[in-house]
Structure P
Amino acid sequence: MKRWVSRTLLVLSCSYIASTLAADPAAEEVFRRGDDLYQRQQFAAAAPLLQQAASMGHAEAQMLLASMYGTGRGVGRDPRRAAQLYEAAGLQGNVPAQLALGVQYEIGNGVPRDREKALYWLRQAAGNGDARAAGYVSALEQPDAPIFRTEQALADYVQRTARR
């Protein structure tokens with residue numbers, strides 16, 4: 001736990017610096033070019049531009065690149081790299097990244113399964129207005145909540161518990 005807190009503080013410090021850099025118009029321009037290629041489904045061409053913007057601390061680029069690593073679109077599938085990028089974006093307040101990282105911790109995809117960390121990130125997303133994250137938090141806080149292996153299983157559980 002101490003190591004996780006120390007690491008989180010270090011990442012927060014780095015993310016603060018990165019978020020300052022993300023205001024850089026150059027990072028935004030690189031992101032826009034990469035996002036344009038991504039929207040046209042030219043994933044392999046988008047990847048280097050998004051990587052460049054992500055390395056400049058651009059949270060949206062980090063989020064988009066993370067999703068590419070999660071699915072293998074335009075890059076090799078790498079859930080661990082996806083989690084790193086989700087964390088970097090999530091620390092900057094990117095709500096979809098916070099949700100995605102919370103789910104990754106819950107199902108153990110690219111990171112060790114850890115409900116405490118899952119709830120931390122899902123609460124961040126829920127606190128920032130994400131209704132799906134709020135539902136996940138509510139379900140995971142139930143004393144009889146099972147271990148989930150997929151996000152779909154978690155979503156199905158949320159649906160079943162909401163009908164009770």
Structure Q
Amino acid sequence: MGFGVVDKREGDSYRYITSGVISTPKTMSNPQRLAMIRADMITLLDEYKPDVVAVEAIFFFKNAKTLVPVSQARGVILESAATGGYDIAEYTPMQVKLCLTGHGRADKSFVQTAVAKLLNLSQIIKPDDANDAIAIAVCHARMDVSSAVRAALRTNAEVQKQ
């Protein structure tokens with residue numbers, strides 16, 4: 001499971017903080033692996049104290065064999081964030097691709113290049129899971145600003161009606 005932290009700057013500007021993966025030994029039992037993911041997630045939340053936790057929404061899954069373990073790990077991540085009092089945002093891969101590249105069916109390399117450019121990095125973030133997590137973080141930062149602007153416009157329109 002990838003993780004990534006970015007800092008939203010002014011305008012459409014972001015600062016890369018960190019990224020990586022939470023991995024567990026395949027020799028561990030599933031409950032032990034989930035406990036390890038939870039402990040690592042809590043450590044990350046305590047260290048970086050994000051404003052919000054953005055995660056990938058499971059919309060469509062190609063490999064039925066990995067759907068259950070991924071869903072379980074995702075559930076542990078959501079529970080860790082919710083228990084910690086963090087707001088949670090969820091985005092489908094198509095939403096992330098559309099937000100970062102303007103095309104909801106962009107391929108992985110195009111998204112990786114877009115992430116590197118948006119963060120002013122000289123190379124793409126590796127491994128792929130970490131890059132995916134950073135892409136979700138940047139997507140949220142962009143979408144959150146759009147939501148704030150829409151809410152301000154809605155509020156302004158409501159005031160003008162009175």
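Bear in mind these aren't lab numbers, they're just calculated from the coordinates by the rules spelled out. These numbers were taken from a predicted model, which means no experiment stands behind them. Cβ atoms are built from the backbone, for glycine too; each structure is taken alone.
Tabulated data
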quantity	calculated
Highest-scoring label, criterion being FRET efficiency 1/(1 + (r/R0)^6) of positions 87 and 103 (r between Cβ atoms, R0 = 25 Å, to 0.05), among P, Q	P
Top of P, Q by relative contact order in percent (Cα under 8 Å, 6 or more apart), largest first	Q
Entry that produces 2.8 once distance in nm of label points 7 Å out along Cα→Cβ at positions 31 and 47 is calculated, selected from P, Q	Q
Of the structures P, Q, the one that 0.95 was derived from, the read-out being FRET efficiency 1/(1 + (r/R0)^6) of positions 63 and 79 (r between Cβ atoms, R0 = 25 Å, to 0.05)	P
If helix-only ellipticity at 222 nm (-39500 (n - 2.57) for each DSSP H run of 4 or more, over all residues; to 500) is computed and equals -24000, the structure in P, Q	P
At a computed 11.4 (mean projected area of the Cα convex hull in nm²), which of P, Q	Q
